Structure I
Amino acid sequence: MNVLLLYLLFLKATLTSFSGPSSLPMVRNDFVVHRHVLSDRELNIAMVAGRAGPGPNGLYLVSVGYFIDGVPGAIAGALALITPAFLILPMMRWLRRSASHPRLRGAIRAVVLASVGLVLATALPLARDAVTGAVPLGIVVATFLLLSFTMVESAWVMLGAAALGLAVKLGT
């Protein structure tokens, strides 16, 4: 795939999202559904690789770029991640003056709600690929309940889920 096109598709995903994972629907649509240069499994692996280390939530784009085009693809993903930061500086000056306008606040709320809907719609096909049996489903449900209804740190929940999954895999 052309590296410039890859960068532009990544840039579109980062410019139209509010945080890292909210770009996932656009990334999946561009690379899995339309261009078929990535599978759902590879996208899942890229998400895990991007979320496993420290750094921004959108870091998974570097892994996606690497899956698609090796080191040049990873560089395209990294550049697309930092480009919005340079674009936001001039916009902040304008937004500071008009941030209290009711129409702008309503538009921002609508975009955030639409983004949540897209993330949920994208999560279902990825979950179908990742949750392959009763044990992974149990881990997903337990993780959701722990993160939603307790004050347990997410790092401990992820570590416990990983340990349980590894123990089950080694036991079979």
Structure II
Amino acid sequence: MRLEFLSCGIDWSEILSNAERVVKIAAIVIGGTWTYLKFIRGRIYRPRLKASVSGRIVSVDGQPHLVVDLGMENVGSSKVEVRQEGTALQVFSPDLNSTAAPPDQIGWMRLGTFAVFEKHGWIENGESIQDRLLIRLPPKIPFFKLEFQVAVKRIVWHARAIIEVGEPQKAVFG
């Protein structure tokens, strides 16, 4: 018993060889597209910022003031649009009336929230921007905590610092 469809003059080896080539080409195209979407586009063009905060205490007419330096650097490969809503500096003082027995972490009371980088809507790739604030402080507090946060789309970056009061420096304006 012989299969008649094999003897009808069709070269099945050539058809299967061509089908194999088509499948290989499709696999390469699909794999390349998937790699581009998941790796290159998803990682390289994702917003990446480096936030920094530092401060020092100065005395202005005997009143302690905090000079805060804020920085943002775009370390990614695309322009990053900064949202003002969610981008701020918060200043905290220690809650020294805590009833917890030492050793324990200090609790913090928020003194204020300040808008920052109000004149910057975006940061180009490789660009660094800075902002500086002068904040009047209540007297006789030994240290302060600064929390700087930057909001971009659904991502938030944080930078924190604790500033010791120590001996205030004299402020020189001019």
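Quick note: the coordinates plus some simple rules give every number you see, no bench work behind them. Since the model is a prediction, treat every value here as computed from it, not as a measurement. Cβ atoms are built from the backbone, for glycine too; each structure is taken alone.
See the values below:
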quantity	calculated
Structure responsible for 27, with relative contact order in percent (Cα under 8 Å, 6 or more apart) calculated and labels I, II on offer	II
Distance in nm of label points 7 Å out along Cα→Cβ at positions 93 and 133 - structure with the largest value, from I, II	I
Computed -26500 for helix-only ellipticity at 222 nm (-39500 (n - 2.57) for each DSSP H run of 4 or more, over all residues; to 500) - originating structure among I, II	I
Top of I, II by distance in nm of label points 7 Å out along Cα→Cβ at positions 85 and 141, largest first	I
Test item: Rg and Dmax of the Cα atoms in Å, for residues 13-76 alone calculated as 28.1, 94, pick one of I, II	II
If mean projected area of the Cα convex hull in nm² is computed and equals 21.3, the structure in I, II	II
